[in-house]
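Next up: the structures, one after another.
Taken together, the values in this text are just the output of simple stated rules run on the coordinates, not laboratory data. Quantities reported herein were computed from a predicted structural model and do not represent experimental measurements. Cβ atoms are built from the backbone, for glycine too; each structure is taken alone.
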Structure P
Amino acid sequence: MTQTALLFPGQGSQVPGMGRAQAEADSEAMQFWKQAERVSGLPLREIYWEGDEAAMSDTRALQPALTVVNLNLWRLLAGRLKPLGAAGHSLGEFSALAAAGVLSPETVLEITALRGRLMAEADPQGTGGMAALLKLEESSVAEIVDEAAQESGLPLLVANYNTPGQFVISGAREAVALACQKCKARKGRSMELKVSGAFHSPMMGEANRELGQVLSRAHWHKPRFPVYCNIDGMPAADGEGLKEKCLLQMVSSVRWIETVRRLHADGARCWLELGPKAVLGKMTAPCLAGIADEADLRVELVHDAASAAALTL
């Protein structure tokens, strides 16, 4: 049997109508949506099923809603599949923890609803921002970040190492803008992201401390299968180790390249994304360029009940 890695997406994977068909055909899936609405205090089904684009991008709604979609999809496969391991991108890491039994789905809903609110409220003055830097090597991105931070005297770092040609920077808006100028001068491409703050940076410090209190009180269990963590791309053997890594996640970089490469080194050959659209699956081949033959990699997307039923492993 092909060794399978589960991938759970985060912010940016939302689409109008996500999860609706499954919920309307499955009472348990619907109940999970209703629970998320009670926990978050937001009309999540109205926001995502009616397709209000502005409201859909609000991280306060997005984090619990996408968690519901991810975990409802996992429930369709949980009895059929024993994966090699799981990983989630940023927010998606909490779906991976629930899938592996480290945290209960109910606890993860509470955590992600709080995480969304804290991240939305962390920067009321709008001093922080993020941007994607494309078509440059990691060394060039590192130089740009260092130069922009030094010249501006403001905080800036690489927040997401998504693929060898796609990085996301995070920090003070002036530093982000300067880095974008430097990216263009090096023949790269930049795109400022519509976010409410400098996620995965020290500017989330206060929000991270608040979330950490909730994470510390939660019951962390031994994973049924390894969860590969954002902060270093490595799995932890027990719940306590996973908790310690997650306590740093909001203020640390997402090391997705390292995560994919470590999963491959440990034997993963099938990459199964559970979410509304293919985001992480498309990153797999670029992350493994020069390491694995693309023809030997199987990438699948489960986005609804039909695709789950059609999946053969």
Structure Q
Amino acid sequence: MSSYIVGVDVGGTFIKTAIVSWDKRVIGKSSCPTHAQEGPQAVMDAMEGGVRDLVAQNKISMSEVMAVGIGAPGPMNWKTGVVYSPPNLAGWKDVPLGTEMQKRLNVPCFIDNDANAACYGEFWLGAGQGAENMAVLTLGTGVGGGLIVFGLLLRGEDGTAAELGHLKVQRDGRLCGCGSRGCLEGYASVTGMVRTAIEALESGRSSLIHDLCQGDHARITGKMIFEAAQEEDEVALWTFEETATWLGLGIASIINFQNPEKIVLCGGMIDAGEMLFEPVRRVAKANAFQVPAERCKIVPAGLGADSGVLGAAGCALARYEAAN
């Protein structure tokens, strides 16, 4: 009997792989370089090798694997498994990832957007367990999102539902990577936070951040801002407050739209703890309808960096069971 599901999370730098049992036990995890610059075939070689190696290391045969779930960057068609042209994977153009990996592994393979996979991971095994309605925001270079509605992942007709980082929070605001202006991502991501700090420094405000980057503002990182904030640096603390305010406003809109039980925040930014969460919760509560705002819990991810790879496995299990 097939008793295991394998999850794969394809990032621009690393590919993560995990094996999960049918009763939700994490059996093993591994990571390997993506080799993204070498093109689709090299990436799929790395994916196949990662799956086969991890399965063998845990003394499992491929015949015991019921399905493989792959979380990959979009844009994509989750129904057909075709990945169109992800910006972090060089040379990818209409790659039939699902079909190709199924041929290689001889196991049903299901493809999902990586942010959706992270959302499902938190719902299935993480901080969202027990909730029927929840949202996830992944806070990194950009802002990814996912929604669970009455226990089901909301993918949308074209697979582009829950692009929460592209909620509009400012008319004619900052230019976003999507080509539009005023997206939440432009203010609430690590990239947005760095831009906020740079604008403050270039207005003439003095800060420890300037010293940490050795005067080269192009070198500023989120970690530098956090380090300066821990030293009670005025600009760094203001930058965190600004970033959290934008994030809280976006979350208020999600609360009013979805009425979720939980909103889970993932990504490196959550390491800031209450420096981020306290103003986010305060601003969200002040700007959303009272009853749903009081109901909704805004919490950190429970799976850390493994939300995506474990969620890919969970998505595959749900889709396999629905098809059989």
Structure R
Amino acid sequence: METIKQLNEGVKYMLIASFTFAIMGAFAKLSSESMSSLEVVFFRNIAGVLIIGLAILRKPLQSKGGKPWLLFFRGFMGFTALLAFFYNIAHISLGDAMTFSKTSPIFTAIFAWLFLSEKLSLKAWGAIGIGFIGILLITQPSGLGFSKYDLLGIFSGIGAALAYTSIRELKNYYDTRTIVLSFMGVGTVGPIILFIISPYFNAPELDFLLGEFVMPQGIVWFYVLGMGVFATISQLLMTKAYGATKAGIVGAVSYTNIIFSIAVGVLLGDTLPGFITIGGICLIIFAGIMVARSK
């Protein structure tokens, strides 16, 4: 009975976390109507810096350190992946943007095999192959190849996977808050630097990296605040979920985020995905669950 209770708690926490993360995406999409994706990322991260900073004041960091460049790499990859993710939220359907980001477990398995010498079973390799077929069904590349949004979507999964893979090494050297702060810190300083240099660049193809800071007005402050609040709630609930139930089960339940995101996106005006796209989404969900189970 205790195991069932823990399972139910973990599933419950992750279901709510997946829903609140979809709501966070909705606020990010609404915010993007009045500001650049770069500014959305800035506000998303500065809230996290303040929260982590207060936590450090209450309880100082306890880290032996020794991997500063890997720590920066984690922060940089997390920041650039988040930038690509929010840019896609602003320009394609919320469900598609979330699906791209949920490819990260597939890429994490590959990078852990490449860089951390983790073994992959035949079943895991099969799941990875299925995941790539799913990506192709979603992107549906033409004779010209992948679109800009497809490439950024795929990168949002790859960048997040590289960040997650680095965490497995960093946790042996740094306090968890230090690792989170590396992401939030780079995600706050990075946009400030890009705000400063953006006026000197005229590169439409790099608009996802550039932007002018525009002070939010009126209801936009509500969107920004909502984004920060729901992102924090989602993060806390995900942490509780992984603490209550086996990671493989929680990871599988996390894919409900795609379903919630499609529903929320439709309420915001997104069109329902086509048959081929739905097939791709299903394959990516299946692949992610199979990778989690194999590990």
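If you line up P, Q, R by relative contact order in percent (Cα under 8 Å, 6 or more apart), the top spot, with the largest value, goes to R.
For distance in nm of label points 7 Å out along Cα→Cβ at positions 20 and 268, the highest value in the series P, Q, R is held by structure P.
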